[in-house]
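The next part holds the structures, each set out as structure tokens.
Just so it is clear, none of the values below were taken in a lab; they were calculated from the coordinates. Note that the structure is a prediction, hence the values are computed from the model and not measured. Cβ atoms are built from the backbone, for glycine too; each structure is taken alone.
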Structure P
């Protein structure tokens with residue numbers, strides 16, 4: 001939930017949030033309090049877009065390595081006929 005919520009709150013995949021955390025840790029620490037929900041800065045939270053590129057929501061997966069979590073999220077989004085945005 002934290003990976004998906006963070007992706008939606010910032011409008012970027014959680015992989016990108018993780019990169020931002022490395023580059024600007026104070027920003028991510030501050031924004032964590034402002035998004036009114038969990039924010040996990042690690043791969044596994046992907047944005048879902050329709051065929052026209054419109055943002056529909058996000059999927060977050062956790063339970064394995066972050067890269068495997070992201071792979072599982074992408075598989076689910078694509079199985080639904082949508083496009084996954086990973087930030088990679």
Structure Q
């Protein structure tokens with residue numbers, strides 16, 4: 001599901017200034033469209049994760065930055081591993 005900025009703000013319960021700051025920090029990276037920025041369900045899940053890091057874990061901005069960077073690396077490595085597995089299956093066939 002795709003959300004406009006207004007829909008995303010309503011669903012995420014973020015203030016616009018907070019969202020703009022998180023975009024500036026690249027914690028949330030919307031896609032550009034002809035109608036402006038659009039957000040995905042993954043972006044919404046990321047906002048909830050950031051909130052948990054702040055509220056339940058007590059992570060500060062620097063900590064959140066590191067955690068998100070590591071999480072992004074992990075997802076990238078997972079995609080690369082899945083691609084490698086797919087290529088290996090193709091070669092075996």
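Taking mean projected area of the Cα convex hull in nm² as the criterion, the largest value within structures P, Q is that of Q. Supply the structure label, taken from P, Q, corresponding to mean count of other Cβ atoms within 10 Å over residues 43-50 with the calculated value 17.6. Here the read-out was taken from Q. Which of P, Q yields 34 for relative contact order in percent (Cα under 8 Å, 6 or more apart), as computed? Structure of origin is P. Of the structures labelled P, Q, one was used to calculate distance in nm of label points 7 Å out along Cα→Cβ at positions 51 and 75, giving 2.6. Name it. So the calculation was done on P. With helix-only ellipticity at 222 nm (-39500 (n - 2.57) for each DSSP H run of 4 or more, over all residues; to 500) derived from the coordinates and found to be -21500, which of P, Q does the value describe? Value -21500 for helix-only ellipticity at 222 nm (-39500 (n - 2.57) for each DSSP H run of 4 or more, over all residues; to 500) corresponds to Q out of P, Q.
Given 0.9 as the derived value for distance in nm of label points 7 Å out along Cα→Cβ at positions 27 and 59, which of the supplied structures P, Q does it correspond to? Computed on structure Q.
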